[in-house]
Structure I
Amino acid sequence: MISHNVDGVSHPTVNRRLPILDEHGLVEKTSEKRGYNRITERGRAYLPGDLDADDLEE
């Protein structure tokens, strides 16, 4: 779980933001039953700045 693996991020914060990250293609669901998500290639490109925030609108 993201909220357990990242210091300073609460479970409610993760729950609010995951749909937005999914909408922009930065994460994807891996299991509907368990609620697992993983970062996508697009998400990996965004983290170090290889993908501009303006590109997220597309």
Structure II
Amino acid sequence: MAEKKFLLRETIHPQTKQTVYLISEVGVQAKPVVLPNLLESLKQFVMQNAKAPQT
């Protein structure tokens, strides 16, 4: 299984002034996924990108 690397950035949203997180795959030119709630979004991101079912 190929190893994937992801970049997680913390930033301040310009309109809401709240902390948001951006996650993107290293070397992939796709638009980063914005994560307002890091833990919940990370869980969804992992489930969405998992090739095999997780138990």
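Bear in mind that the values in this text are calculations on the coordinates, not laboratory data. Keep in mind that what you see is a predicted model, and the values were worked out from it rather than measured.
Work out which structure the value -7000 belongs to, where helix-only ellipticity at 222 nm (-39500 (n - 2.57) for each DSSP H run of 4 or more, over all residues; to 500) was derived from one of I, II. Write down the numbers at each step before the final one.
Working: I: -10500; II: -7000.
Derived from the structure labelled II.
Rg and Dmax of the Cα atoms in Å was computed and gave 11.8, 33; which structure, I, II, did it come from?
This value belongs to structure I.
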